[in-house]
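Q: Below are structures written as structure tokens.
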Structure P
Amino acid sequence: METEAAVDMYSLVSIIGGLAFFLFGMNIMSSGLKKVAGDRLESVLQKMTDSTVKGLIFGAVITIAMQSSSALTVMLVGLVNSGIMSLLQTVGIIMGSNIGTTLTAWLLSLSGVRTDNPFLLMMKPEYFSPVVALIGVLLIMGGKKQKQKDAGFVLVGFAVLIHGMEWMSDALSPLAGMPEFTNILTAFKNPFLGVITGAVFTGIIQSSAASVGVLQALSLTGHITYGVAVPIIMGQNIGTCVTALISSFGVSKNAKRVSVIHISFNLIGTALGMIIYLFCKWIFRLQIFDEAITPFAIACFHSAFNVLTTVALLPFSKALVALAEHIIKEDGKEEVFLDKRLLLSPAVAVTECRKKTVLIMKKANEGVAGAMELLNLYDKSVKENVRELENEVDDMVEGCNQFLIQLSSVESSGKESVMIADMLHTLGDMERISDYSLNLSSVAKKINSEEFEDREGLRTFFEPVNKMITGILEATAGAYEKHDTEASRLVIEQTEAFVKQIKKLKKSDLKALRNGKASAESSVYISEYLSVCRRIAEHSQNIAEALL
């Protein structure tokens, strides 16, 4: 008895250890895949449209790259909460993510291959995973490019994952002949208990791919029947919703609806699947439900169930959105500037943050244009608008800086790290350009005061200056948005020519003042206005130089 107890304890510890290796390998592989596919994730998100079918394809592709439908849904909550994506766009992506998450099950199903053919035998993961691990280690240690090292981590992660599954399978093998183990499995013949078990276990480990992998390892004992496995697989889809549900706390009402759509889709799909399952089992009494299921059959059913559920509910995409809007009626928080959930994918986070910096540059330019407008006709409402724009830019810059600081602590590719550094550098220049709009508006107020008589003369004097600074700012914004290095060089040439022109104008004004052809008050305003314009041009040049 003591020996049996020791065996049971050893088996339990081995199962836990195998599961730990399995989940750790899944994490390493997922992290590596996200880095390898970083640029592709960015381009995929840029192509997002209101087409649900396109979203479905993209959702499957992104999930294959991330190997986590839960992580993708959390990221969608962040995108909707930031106002980057509409609610309808997420429906197809959520559906596609359920299909994309089935890839791991197909890879693990190869462990069930039974053959004496040496070539087919090499398809079994336990035989080729050591080779995969060796290649991965060589890439990590010898790879000259970051992409090669990231690919190495993907391969090592896969090998660790397979080792964990083998460990679990070996630990479960001695239990196959124990009556106690068989009795536990018999309890799962209740399909509703199977659905609940699949949902709870997947919710705990927060990965349906890993949950299916554990079920495949159990099936190798030969005691898991179709009748037991099918409800568990359907329940696993519900369990993936837990992460998204948790992430929806404290977000906008639209972002909460993303989680509702995810949960509704999986609940409705499971309900339809259970109806068909019970009909086949209790009405037709199909004998297959009493037969042992294989890892390959689990992968087949997992994929078939997700594909058929998607096909069945795809025409009702708008109905799912309407259901979510009906359930979530109360007002949530306003959309956030940049949601922290975007940090799950550094490539996406960098792209979305850069879009915000482009917007900041445009708003800074808008503030400067409004301030120069005040020179010709001073209007308090325009001045107030300039002030509001400056405050808005300050808030946006603060939001971007905080987001980029957090993003810099997340492991990212070399290209992403460079972009993060560039944005942190240029945001300061954009903020200073916006600050100077207030300085310009202050000078404009003085020039337009009733006591000052030479208003028309200064307006004429500043007209070519304003045209030049407007051209520089527009060129800088265009070069920054398109990341155009050639346009950046032209901006640098423009600013250098502008600075020379400012020096000439200042000398000319000083000469006129000495000769008594200009008033001291006019000269003060000219010097102040030109100095501000020069600083704006120099900050534009800094931005252009950063692009190079």
Structure Q
Amino acid sequence: MKCFNRSLLAASVLFLGAHGANGSTAYGTLNNFDTVNDTGQECHGFEIEIEDVRSTDITYTYDWNHYGPPRITEDLSNPAHPKVLIRYESAKNPNGTWAAYTAVPTTPIKPTNGHSCTNPNVNEGCEHFGVGFYGAPTAVRYNWLVDNGGVLVRHTSPVLVGTPTWTYQPPVGVQPARVVAVIPAPEVEVKVNKEFGEPSFVKVIKTTLHNANDVALGDLVSEDRDADGKQDWQNGEPAQIETEFKLLQPYIGNDPAKKAAKAELQGQADVVGDGSENVTRRYEFYKYNAAANTIDGENGEAMCDEVNPTTNPANPKYLHGIGTEVEVTDMYGESYFVNCAAQVVVGEYIGAQMAGFDAALPLGLIDNLQDGKRGVKYVSRSVVIGGTPPYNIAPPVGLPPGLTLGGNGVLSGTPASGGVYNFTVAATDAANVAVSGDYTLRVTGAVATRVLSVQKPGTGTGTVTGNGIDCGANCSVTLNLGTQATLIATPAAGSKFAGWSGACVGTASCVVTLNANTVVNAQFDLLPPGC
């Protein structure tokens, strides 16, 4: 199992890593989440929008759901604030219908049933997605995709699952390393003339100890596959509840106290020794029950922001607020009072984020590469990640013509020919750690061809053979663009092979890659009499 990549989020500390120049530390977080289809209609995909990162910053994605590997694109319309879109989407059947979907739940999904989200053979109305990235994004947004006249568009309601960030303080002298997890309010649009966006509740569950085990992408799920009594996201550690329920609500006003109280939940610092220990978290998200008219009509603030966990702890659906009465203003400016303690404020479970932090990212490879299209620039992807740069990467044999894998581990270029290409990526970092992986990259569009021609300008005779050429009689052949052809020259009796010219030189076999129409000259000369 490959290790899931971490986003590099380090505020006011060193910033090293796979994209840095001086070290092997890759500060970061891994994010992998369940999400419930609460749109009320079948969905046919999911989109993650990450602001202020590039496609080369995207590392691993979680691909084991109803949609498979996502399509990654860049939005550079605002060069100062690039965006990356990770789009999971259904293919279409020959008759134009969607081949995959996420069902509408027939009953509310409970957190304990979240493991069904990770099984593509089950379709109970939830999915499991995940994405890792370098850098410090300013916003991460999640949206279900629904059908709109045969085209997939974002559903009007964003997904209320937040993305945690981490601040890492490396060890200094005798002071151990520390990491602080912050879960912001889910990124949603705040309505015009309002100060607050849509509210939700988050419950934080953390591991009580830390270890240096690498956390695999496939282990950040809501199940216990090894039957050790611990969910896989716990990384073999026991878990405890750190915070019962916390109201999260986006805030764009100017009151710092309200922002601190509503817009994020900052955990306490975890001591991680020399930085080798990993920290894992699970964040469960629930709707805010607005049925009791406890959202202020003027500014959108949810007024019942505390939860009484003793109401019925076995069933979060019936968790009430705390306190007596709060003043609420309706949309017309009229005030009324609501008793929060008499209201069920925690609504349906809508998803969970499994997250972790690892201060030293091991050398690894991404799992899958998305398809390309002939003549269209391929979105640049970091194939080799983590470890200790610089990398030593063997040139892959069999890459699509027009694509290259640079020494920084980034695949880029414009595919020049359609087809299915199989190749192996093998890399070693400066710490002498080696990884390798096999890839299949499909390029749609016609297969481009080029002509290989052989000329024999000398006074002697002989044959040139290889890749369909038998010259002799056949001195040209049409081959797929990018084909590596090998030609062998054999002199006839009374002649000698004097060497190649044109696309090849020397007297050994001619090896040439057809990136253009190519001419090779094979010089055969007569031997002097008596030789």
Structure R
Amino acid sequence: MEVTSKSPRSIPIDKPTFFFSLAVLVSISAFCALAPDSAGVALKVIREYIMFKWGWMFLVFGLFCLLGSIWVGFSKYGDIKLGDPDDKPAYNLFTWGAMVFCSACGSSVIYWSIAEPIYYLQTPPFGEALSPTAYDFAVTYGAFHWGVAWAFYALPCLPLAYYLHVRKQENLKYSQVCAEVIGQKAANGPIGKIIDAIVVFGTFGGQGPGLGLGVPFLTALTCELFNIPVSYWMNYVILAIWISIFTMSVIRGMDRGIKVLSTINIWLVFIFLGLILFLGPTVFMLDNAVDSTGILMDNIWRMLLFADPVRGGKFAANWTVFYWCWYLALLPFLAIFIARISRGRTIREFLFGALGCGFFASVIFFWIIGSYSVYLQSNEILDIVNIVNTQGMPVAMVSIFKTLPFSKVIIAILVVLYFVFLATCIDSGSYAMACVTSKSVAVDQEPATWNRLTWALVIGFMGVALLALKKLEVIKTSVIAVGFPVMFLAILTIWVLFKWMENDFDWPTKTPPRKKTVTDQD
């Protein structure tokens, strides 16, 4: 990829967006860290209002993203290339898929592929706790949540990639994409600054579950590996080590940082999952993978629109709506990141690559790790449910891996994998935040190193705040509160995308036709 002569140090920041976002995020983190009880009460009110009053809208939007991605991929628009007709993909498919997967899911899918099936055994969407129906849906519902996730990273992410590579705009700002509707003057003014700030807030809040839940799990694994007593303060030691890792990645940039870490991650994933499949009850895991896939195919439409109104919508609100909010919170940052690395791909490759690679890379964790957890519980080898209720999920997770042969080796691989996954997620998140808070970042440029580093450290500071809060419900609120406004932003940009695709080309030919003249500003 050709690199511009402009140094990352010389790319100026968008001062209003940068300092406003920084001040708000630091203030929120400080409030949560210094007054966790008061913060918990305030966040609970926000969470319950959005989840129980607007949950139906998130479910409908999730269905639209899935069906819309498939339709656009097969439509005449699928042949449009994100770039010039002779552009080759900036990264090969394996590297591209690895970078997308590691930045979008990463460590979180490891955590939830263990935790979700156990929670569903106790509070299943259908049937009674620990019933055969609960066991049937334990792995299935987790695979559903993480497989459908990629619909949010397909069509809703496409407008920014189209804006950058087809319309040749030299910035990665959502406010400029929305200029088609709100007007250029508004996009450059306070309204545009608010839109860009929402993107920064979404990226920040979307990192919450990975930090708030991942760090205690990583602490428990590390203490088990080195025979160190688990303590609350060890969480901060682990957080400090992890911050130093992603700091180095941020400094090294896209190709020498995120790309390298993502490639390492994927190979570690192959080794890690392969060991569990080989050393564990292989036949049971394969049988359960096939069975859960069949159950998913048979129930996917019900699951997509399952609002659970008779029981007060608790399951849908606590799980599906939460996940859809989380994916929406991460959407702006992933749209920026995926757009940056997708030059040279067609829209069809972009959509189906995200849907296909993301789906299989995510659900394989549930097929293997989730199935192994269900095997231990169903055969009474390990009472995981009791351990979760009495000692917590991190202890239960460590106990699961200790039942495997060569458990120390597997835990060691998992520790490295988790560290690198977390670093990759925050590295790509800080990259996106730096793009939004820069005045202009072209496709072959990177934001200033100090800008990326600032946002990486701010996200690390959020980790301190979330460790102080401790509660899963409060951590969930960090994504629900920001996912709500992002949904409306996504709807707006998708509408703009369809308008562009129809106007920019001479249809109805299905191959990329002669592109009409596109000015920098419409």
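Q: By the measure mean count of other Cβ atoms within 10 Å over residues 94-101, tell me the structure among P, Q, R with the highest figure.
A: Greatest value across P, Q, R: structure P.
Q: Given -24000 as the derived value for helix-only ellipticity at 222 nm (-39500 (n - 2.57) for each DSSP H run of 4 or more, over all residues; to 500), which of the supplied structures P, Q, R does it correspond to?
A: R
Q: Looking just at percent of Cα pairs over 45 Å apart, which of the labels P, Q, R belongs to the structure with the highest value?
A: Comparing P, Q, R, the top value of percent of Cα pairs over 45 Å apart belongs to P.
Bear in mind these aren't lab numbers, they're just calculated from the coordinates by the rules spelled out. The shown structure was predicted, so the numbers you read here are calculated from the model rather than taken from an experiment. Cβ atoms are built from the backbone, for glycine too; each structure is taken alone.
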